[in-house]
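Structures incoming, each one as structure tokens.
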Structure P
Amino acid sequence: MTMTSPTPYRGVFPVMPTIFTENGDLDLDGQRRCTDFMIDAGSNGLCILANFSEQFSLTDAERETVMRCVLEHVAGRVPVIVTTSHFSARVCAERSRAAQDAGAAMVMVMPPYHGATLRASEAAIYGFFRAVSEAVTIPVMIQDAPMSGTTLSVPFLARLAHELEHVSYFKIEVPQAASKLRELIRVGGDAIVGPWDGEEAITLIADLEAGATGAMTGGGYPDGIRQIVDAWAAGQIEAAEDAYERWLPLINHENRQGGIATAKVLMKAGRVIASDAVRAPLPGVAEATRASLLRVAKRLDPLVLRWGR
């Protein structure tokens with residue numbers, strides 16, 4: 001059976017963007033300021049090196065630099081999840097062990113895939129996650145996302161949770177996520193320690209209703225997401241739904257328009273960071289999109305727009 005932490009991780013664990021200078025270098029001072037802001041904004045924990053962190057545009061050396069910068073600066077203030085995804089089971093296991101040794105509270109891993117067509121069989125995926133689980137003593141979160149192009153059935157995910165010691169958290173961000181979460185909780189039982197919401201909270205209320213206990217959202221407004229998640233956890237359903245309705249225009253803007261750059265645009269506007277640059281070939285945010293994003297955000301008065309002023 002899956003080993004569980006004494007206290008399961010719950011709440012809002014937003015993804016931290018990787019901060020660059022205008023010329024595309026790592027901005028470690030900006031990364032530290034981003035870290036401080038996200039903690040001050042109420043994040044229950046943080047996730048680094050995820051897809052919203054542009055992990056696919058970093059060298060292995062840069063990944064190591066960002067990981068150590070954040071973990072050392074957090075210094076235990078909140079738990080940090082490190083994304084360690086890789087196609088190779090060996091490399092992913094090694095990354096996961098290194099993250100654990102550096103102080104990660106959990107690792108998050110996508111099933112192995114490469115490009116548009118290279119996928120692994122279910123048996124190979126099982127072996128992949130077994131290798132990762134055996135490499136660590138901290139929880140492993142499986143990221144079930146369309147980007148991998150891999151279908152992970154509920155019975156298969158439940159089997160991984162029951163049979164692999166450290167696989168116990170699941171970030172579900174596929175279509176009809178709430179239905180999958182509900183079924184995973186039913187089939188997996190106590191082995192499902194952390195059924196989590198993702199996809200920038202666009203389905204957050206439905207996922208909470210299905211039993212999600214964590215939310216991994218964008219990093220620009222953890223204070224807003226906390227208003228929703230905290231009210232729900234306290235049994236204040238109407239208050240949670242009211243908060244969701246207030247923040248939904250910004251959530252929708254991030255999910256459908258601003259995307260990966262949203263948190264950086266908000267952080268630059270609030271002087272948390274100096275540059276909201278993303279790495280080519282990702283496009284920067286169009287000026288019209290930036291203007292509408294900031295207009296929507298200003299109505300909500302999130303901490304990000306005031307933190308550095």
Structure Q
Amino acid sequence: MTADVARPLPPHLTLLYRGPLASCDYDCPYCPFAKRRDVPETLRADRAALERFEDWVAARAGEDPGTRISVLFTPWGEGLVRSWYRRALVRLSALEHVERVAIQTNLSGRVEWLADCDRSTVALWTTYHPGQVAHERFLAKATRLVELGVRFSVGVVGEPEHLAAARRMRADLPEEVYLWVNAAEGRTYTDTEADDWRALDPHFHYSRHPHVSGGLPCRTGDSVLSVDGDGNVRRCHFVSESMGNLYDDSFRARLGPRGCPLTTCDCHIGYVHLESLDLYEVFRGGIVERVPAARPRMLPLVT
């Protein structure tokens with residue numbers, strides 16, 4: 001390593017990891033990866049890439065001892081039906097320098113393996129997809145997570161046909177579980193429609209409209225990075241410019257605060273890091289799993 005890339009990591013580093021996996025067991029009409037199947041070669045490559053990433057995170061304890069790490073796995077497909085993702089969460093949750101490790105999941109797989117994790121570190125970002133899973137089945141999984149002491153949030157895409165199911169799920173979930181709503185891609189909401197969703201998720205207004213981001217300070221590229229299966233580092237999932245590679249340390253030379261290069265940001269895993277929104281205070285202690293610091297006061301349901 002040359003002197004100009006020997007830059008220390010920040011005191012806390014958040015990594016959003018997405019490997020080659022793109023297969024899913026659901027066929028949501030709003031998702032381009034619905035019911036996709038990965039060939040065995042892709043699955044083997046995904047497993048090897050994930051294990052390499054795990055090793056890098058584990059090695060920070062000795063090589064970057066001043067840095068604590070949080071990890072959010074954001075696979076295009078469903079990761080927890082694959083044994084190597086379950087093992088990764090178990091392993092990483094046990095590392096003392098890992099503050100949080102979480103994964104986005106449809107919760108279709110079993111959950112008992114979470115008993116092997118450090119429950120003070122592991123968390124799940126779950127999404128409920130009405131039409132893909134029975135209400136009772138998803139609710140039973142969520143209830144079991146509460147019993148296991150696992151931190152998690154539950155979300156739904158704000159499609160009009162999902163509203164009744166989302167209301168039912170909100171009513172039946174334990175009160176302490178946060179239910180978030182993502183604005184459907186390309187959909188414009190009237191104030192009345194937005195109020196319907198805000199009755200379920202008082203933070204829905206953050207998702208309703210894209211956020212102006214061009215030139216504004218953002219933690220991505222500094223204390224938040226996106227990593228793919230080959231170790232290529234970008235500031236976030238939505239910026240294509242490379243910062244270098246995780247495994248040869250070339251990314252370190254480009255670490256540092258800078259404004260967002262895009263005009264707008266319309267995805268929670270991106271705009272949550274915009275400093276102008278102050279969402280680090282809203283989700284303090286639960287950034288990667290999308291759990292607010294305080295349960296938001298529910299608004300009256302509009303029927």
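Please treat every number below as a calculation from the coordinates, not as lab data. What you are looking at is a predicted structure, and each value in this text was computed from that prediction instead of being measured. Cβ atoms are built from the backbone, for glycine too; each structure is taken alone.
As an exercise: Kirkwood radius over Cα pairs in Å, for residues 184-223 alone, calculated from one structure in P, Q, equals 10.8. Which structure is it? That value comes from structure P.
Rg and Dmax of the Cα atoms in Å, for residues 48-143 alone was computed and gave 14.3, 47; which structure, P, Q, did it come from?
Among P, Q, the structure yielding 14.3, 47 for Rg and Dmax of the Cα atoms in Å, for residues 48-143 alone is Q.
To which of P, Q does the computed value -14000 (helix-only ellipticity at 222 nm (-39500 (n - 2.57) for each DSSP H run of 4 or more, over all residues; to 500)) belong?
Derived from the structure labelled P.
Of the structures labelled P, Q, one was used to calculate distance in nm of label points 7 Å out along Cα→Cβ at positions 112 and 192, giving 2.7. Name it. This figure was derived from P.
Computing mean count of other Cβ atoms within 10 Å over residues 72-79 across structures P, Q gives 22.1 for structure Q. A value of 15.6 for Kirkwood radius over Cα pairs in Å, for residues 136-271 alone, calculated from one of P, Q, originates in structure P.
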